[in-house]
Each structure stands twice: as structure tokens, then as C-alpha cells.
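> Next up: some structures, all given as C-alpha cells.
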Structure I
Amino acid sequence: MSKLASLVRKLSYREGDFTLASGKKSNFYVDLKATTLHPEGIFQIAEASFRLISEKKLFIDAVGGLTLGADPIATALSLSARTAGVHWPAFIVRKEAKGHGTGKYIEGVENLRVGARVLVLEDVVTTGGSGIKAIERLREAGFNPVAVLSVVDRGEGGAEAFKAVGLPYFYLATLAEIQTSR
């Protein structure tokens with residue numbers, strides 16, 4: 001995973017004074033969108049995610065998570081799976097219900113059956129709040145979240161939050177791996 005950690009450090013790691021989505025203050029920030037929107041970055045993320053899902057023998061029907069962080073990951077992972085002959089449609093969980101048209105929270109449900117086993121994706125996990133929100137919305141809509149996969153784990157409580165809602169949690173890199181990579 002050192003190649004991915006090095007790329008994340010180069011493209012997405014910043015030092016300074018930041019307020020995280022969880023409301024916590026931090027002297028560093030991983031803005032993973034710079035990596036997930038980079039061709040080599042998203043390719044590495046999708047390939048590593050597909051390998052991890054296969055190694056862990058996770059039986060899933062679809063991939064997605066809370067917008068905006070999970071969106072490019074879900075799309076790339078869906079395409080990576082298709083290349084391997086696996087059908088995992090992507091979906092997007094909105095933070096707020098759509099204000100017009102169908103008014104729905106989840107996009108892509110037309111490609112899923114009720115009760116579908118879904119993998120919840122995150123770009124960076126701190127406390128797990130975004131993932132928990134996606135899990136709740138998916139359960140309310142009749143889907144079955146079976147695990148959470150993050151690209152980066154900051155090691156600040158996310159794993160415990162996912163365990164508390166009964167889901168296994170996997171990640172591709174830790175913050176320490178990114179900070180020490182070159």
C-alpha cells in the first residue's frame with residue numbers, strides 16, 4: 001500500500017489549522033478529493049478496494065456512500081469490478097433529500113433490489129459520522145449495509161462507531177502510513 005500512501009501524501013495531505021467534518025480541530029488535513037479525482041489515484045484506490053473486497057470474501061450487490069467523498073470511489077470501483085466480470089452498481093446517498101422531482105435520499109436505487117447487500121464507502125474516516133449517516137439512510141430505505149470501506153483511516157474513533165452499528169470496517173491506508181510515506 002506504500003504506492004497509494006505516497007500518492008495520497010503528495011496529492012492530498014496538508015498541514016495547517018483545519019476544522020474537520022466531525023467538528024474536531026486538526027493541524028493536518030487529508031483532502032482526498034485531490035487523489036480520487038486524479039486518474040492514477042482513483043485507479044489505485046479502485047484496484048486496491050476490489051482486491052480487499054475479494055480477499056475478505058465480502059458478498060455485496062452494490063457500492064456507494066455519502067456524497068461527495070464516496071462518489072468517485074463508488075463509480076471507479078463499479079467499473080473495476082465490471083472489468084473483472086462482477087456487477088456492482090454504484091449508488092449515492094444524499095446528505096439531504098432531493099429538493100425537487102422524486103425527493104429521494106439515495107440515487108441509483110433503480111439498479112438495486114430491496115434488501116441488497118451494500119458496501120458503504122468513505123474517503124477519509126475520522127469519527128465515522130458520514131458513514132453512520134449513510135448506513136442509517138440505507139437501512140431506512142430497505143437496503144442491507146454489510147461493511148464499511150475507507151481509503152484513509154485517521155484512527156480517531158471511526159472503527160468503534162462502525163462496530164457499534166454492527167458492521168465490519170476496512171481501510172486501505174492509515175494516517176500514520178501517509179504521514180511517514182515519501
Structure II
Amino acid sequence: MKCHKCGSTGCYREGVVCVDGSELLSILEEDRRILVTSSLIEKEYYCKLTRIEEVIEFAERMGYKKIGMAFCIGLLRESRIAAQIFESHDFSVYSVVCKVGSVDKSKFKVSKLEKGKYEAICNPIVQAKTLNDKGTELNIVIGLCVGHDILFQKYSEAPVTVLVVKDRVLAHNPVGALNSPYYTRRLIKNI
């Protein structure tokens with residue numbers, strides 16, 4: 001499949017079938033609830049809610065009460081604000097910073113930003129396991145590094161959504177690189 005090269009959106013508006021999608025009809029009940037709930041929120045609030053408002057609406061409709069937040073230490077301020085927002089909507093919030101467990105990078109032979117100083121490596125597996133131990137029902141990623149987010153999602157027992165995608169260069173707005181023809185030219189090789 002190379003849907004990005006398709007000139008048609010017939011699958012969206014015309015029922016064109018390139019790949020059999022009927023497997024979706026036999027998904028687990030919990031997966032069905034997630035799919036239907038998110039689709040209803042999309043329909044009812046299209047271009048009306050921010051991402052955090054959509055997460056709140058989704059969690060409320062799913063009946064989730066325990067929210068987990070796996071966040072980057074560089075987004076501590078934003079994580080505190082997000083937790084305050086979720087708590088104001090009567091969610092119990094459990095949060096785990098990326099440096100949890102404080103294991104020095106030297107244990108993995110990873111170079112540091114400042115040589116000779118203690119610098120903890122990120123620990124997304126322990127972040128996930130800590131939230132698993134708390135029995136969170138929905139986990140939210142706030143700015144974990146590429147790769148760390150993958151490991152967190154792999155080890156999380158609860159469903160995971162992303163509130164903030166880390167992009168230090170573009171103020172955590174990675175789509176900015178795709179929307180800027182100047183930056184896109186810089187990224188495409190052999191242009």
C-alpha cells in the first residue's frame with residue numbers, strides 16, 4: 001500500500017475498497033467502544049475542541065477515572081497544568097517523569113550533554129510499569145523523545161494517547177516542518 005500516493009479519497013467518501021477492511025467489524029468489544037466513542041466525538045466536536053478537551057471528553061465517555069501521564073522533564077510546567085486540568089474534571093491523575101529511577105547514562109555507554117557529570121537516562125519502561133501498577137485506565141504521553149515514546153506505548157497496559165509530541169526545534173509542533181515549504185526543501189534529499 002502507498003496511500004500517500006493515491007490521487008483519490010474514494011475510500012473516505014465513495015466506499016471504494018482497496019483492501020478488505022471487514023476485520024474491523026469483529027474487533028474486541030473494548031476496541032469497538034474506543035473506535036465508536038472517538039468517532040462520535042469527531043462528529044460532534046469537529047474543529048470545536050482542542051486536543052486536551054478531546055482527551056477529557058473521550059475519557060469521560062469511556063468511563064475512565066484514573067489517568068496516567070508519562071512526561072518529559074523538559075515539559076514539567078506543561079505537565080503540571082495538564083494534571084491540574086484533568087483533576088478539575090474529577091480524574092485521579094498519576095504522573096511519571098522520564099528520568100524515573102535515575103540511572104546514569106554511563107551505565108549504557110551513552111554520551112552525555114556535559115561530560116563527567118551525572119545525567120540520568122530516560123526510563124520509559126519504568127514509566128509504563130509504574131502507571132500499570134497504579135491501574136491507570138488511560139495513559140497520556142507528554143513530550144517523550146522518539147523511541148522512548150515507542151517503548152512506553154509497548155509496555156503500557158492501558159490505552160495510550162499523545163497530548164504533546166516532542167519537537168524541540170518547532171516548539172513541539174512537528175507538523176510545522178511539513179507545512180513550511182522552506183523547511184520541507186531542506187528535509188527532502190536530492191531536491
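> Work out mean count of other Cβ atoms within 10 Å over residues 61-68 for each of structures I, II, then name the structure with the largest result.
Structure I gives the largest value of mean count of other Cβ atoms within 10 Å over residues 61-68 among I, II.
> Can I ask one more? Here mean count of other Cβ atoms within 10 Å over residues 29-36 has been calculated and equals 20.4, so which of I, II was it run on?
I
> Suppose relative contact order in percent (Cα under 8 Å, 6 or more apart) works out to 20; of I, II, which structure was it derived from?
I
> If distance in nm of label points 7 Å out along Cα→Cβ at positions 5 and 125 comes out at 3.8 when worked out from the coordinates, which of I, II was used?
II
> When Cα extents along the principal axes in Å, for residues 13-52 alone is computed for each of I, II, which one produces 33, 19, 12?
I
> A value of 1.5 was computed for distance in nm of label points 7 Å out along Cα→Cβ at positions 77 and 141; which of I, II is the source structure?
Answer for the origin of the read-out: I.
> So P(r) over Cα pairs in 10 Å bins from 0, in percent, computed for just one structure, reads 8, 26, 32, 24, 10, 1, 0; which one of I, II is that?
II
> Which of I, II yields 0.50 for FRET efficiency 1/(1 + (r/R0)^6) of positions 69 and 109 (r between Cβ atoms, R0 = 30 Å, to 0.05), as computed?
Derived from II, not from the others.
> Kindly point out which one of I, II the value 2.9 was derived from, the read-out being distance in nm of label points 7 Å out along Cα→Cβ at positions 37 and 101.
Structure of origin is II.
> Sticking with this one: With mean count of other Cβ atoms within 10 Å over residues 21-28 computed per structure, which member of I, II shows the largest figure?
Largest value of mean count of other Cβ atoms within 10 Å over residues 21-28: I.
The numbers here are math on the coordinates, done by the rules we state, and not lab data. Note that the coordinates shown come from a computational prediction; the quantities given were computed from them, not determined experimentally. Cβ atoms are built from the backbone, for glycine too; each structure is taken alone.
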